[in-house]
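Alright, structures below, take your time with them.
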Structure I
């Protein structure tokens, strides 16, 4: 996490940053599945489960849980795999920490 996104005490990064990462991953999922970046329609069940701090290293994953004709439901997880320890240093966590989960719906254009 870049230090420029730490807006709160203790170098806490706002939750919207993780949601932005989910949007980037959703774009990749849509391109891989449908050849188009699609549009993000909605989020549901967003849960901020652990803090994310500047200097942390996140791993973001996405799993398509439903495929409709034009919509896809995707489950997202942002996991802290390294904690920043000042400057450019970080320590690898023995047990990664699930920081944010969400379910999102993306829509792709109708076939031409």
Structure II
């Protein structure tokens, strides 16, 4: 379920130097701990991060067939509930401000 360059919404990136996957998604990474803290287990796939120029404060990741958003400063995890598949989520995120429509559900810590 990788994000391809042409699919990346404005202000997001898949650049290795910004994604820092080993830091955030290693065994003790903040993203891994945030995901586990809301009961997500299994293989976590980091997909894209807000670019540094746009604040670098959110990360989209997947586990299984579900897609999630990690709000890094607040350390909160949200599940995309509408749309639910990555392709449609990216389409909505790529629309002009105020035109895209996604619904998120906040996940509670366990």
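The table below lists the values:
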| item | result |
| --- | --- |
| Label whose coordinates, when percent of Cα pairs over 22 Å apart is calculated, return 24 (choices I, II) | II |
| Which of I, II yields 30 [relative contact order in percent (Cα under 8 Å, 6 or more apart), calculated] | I |
| Among I, II, which structure scores highest (criterion: distance in nm of label points 7 Å out along Cα→Cβ at positions 56 and 80) | II |
| Per distance in nm of label points 7 Å out along Cα→Cβ at positions 40 and 96, the highest-valued of structures I, II | II |
| Distance in nm of label points 7 Å out along Cα→Cβ at positions 48 and 64 - highest-scoring structure of I, II | I |
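Quick note: the coordinates plus some simple rules give every number you see, no bench work behind them. Because the structure is a prediction, the values reported are computed rather than measured. Cβ atoms are built from the backbone, for glycine too; each structure is taken alone.
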